[in-house]
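Computed from the coordinates by the stated procedures, all read-outs in this text should not be read as laboratory data. These figures come from a predicted structure and were not determined experimentally. Cβ atoms are built from the backbone, for glycine too; each structure is taken alone.
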Structure 1
Amino acid sequence: MKRENRPLPRISKARIEEMIEEATVDAHDESEQITGWFTMIGQNLAVPFETTVLGVTVSVELIDLNRIDQIVAICSRGRDRQSLPILDLPLPTPAPDGAEWIEAYRHWRGSW
């Protein structure tokens, strides 16, 4: 069943704190915390979805974790594919289901 896209609601400070706790519970260092965020984003974000990057429509096919512990979106356009740090990924309006996890991660990283 296909999920419907909806606008990203404003996330309360209390909900952000809950999401941070859920993503980073039992993590002993930053690498483990990022792995927790990667897991939560991967479990909740509805992919694929389209967004616009530098004026070009791309399809966000999946979320990955690169060799330097950076959460990235794998974007494609035709036969071309490129990874983009999830912190830099512009979200479409309406946002896909689960996009609030990206926003909470941005808040945690200080790039809200």
Structure 2
Amino acid sequence: MLTYKGYTGKIEVDTDSRMFHGSVLDIKDVIAYHGSSYEELEQDFRGAIDDYLEYCQELGENPDKPFSGKLMFRTNPDTHRQIFIASQKAGKSINAWMEEVLQQACHGSQSN
């Protein structure tokens, strides 16, 4: 995965052409990039993001952003109660507690 200015892009390899290519994930607009080496791919990815942001600015439009930072979470009442109690014991709001727990879970899953 590539990341730049809040955007994440996937990397794919075409073994026939010996080229790397990819596209930005989780936005409606299409941003694609390519390169004959990882370095070229990364450079084209960054350039494509910069071009996209510049183009949106020229049009006076807001660029599509992959994530708002708002996450809807539904659970059963017993789990909700357990989350509330755990957050209170930690001296945190439910949001702050969940942020900490989810970050720890994400970091732990990346090491596997």
request  = Work out the source of -10500 here, i.e. which of 1, 2 gives that when helix-only ellipticity at 222 nm (-39500 (n - 2.57) for each DSSP H run of 4 or more, over all residues; to 500) is computed.
outcome  = 1
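Comparing relative contact order in percent (Cα under 8 Å, 6 or more apart) across structures 1, 2, which is largest?
1
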ask   = Where is FRET efficiency 1/(1 + (r/R0)^6) of positions 43 and 99 (r between Cβ atoms, R0 = 41 Å, to 0.05) largest, in which of 1, 2?
value = 1
message = With mean count of other Cβ atoms within 10 Å over residues 19-26 coming out at 17.0, pick the structure among 1, 2 it was computed from.
response = 2
Which of 1, 2 leads on distance in nm of label points 7 Å out along Cα→Cβ at positions 75 and 91, largest value = 2
inquiry  = Given 17.2 as the derived value for Kirkwood radius over Cα pairs in Å, which of the supplied structures 1, 2 does it correspond to?
reply    = 2
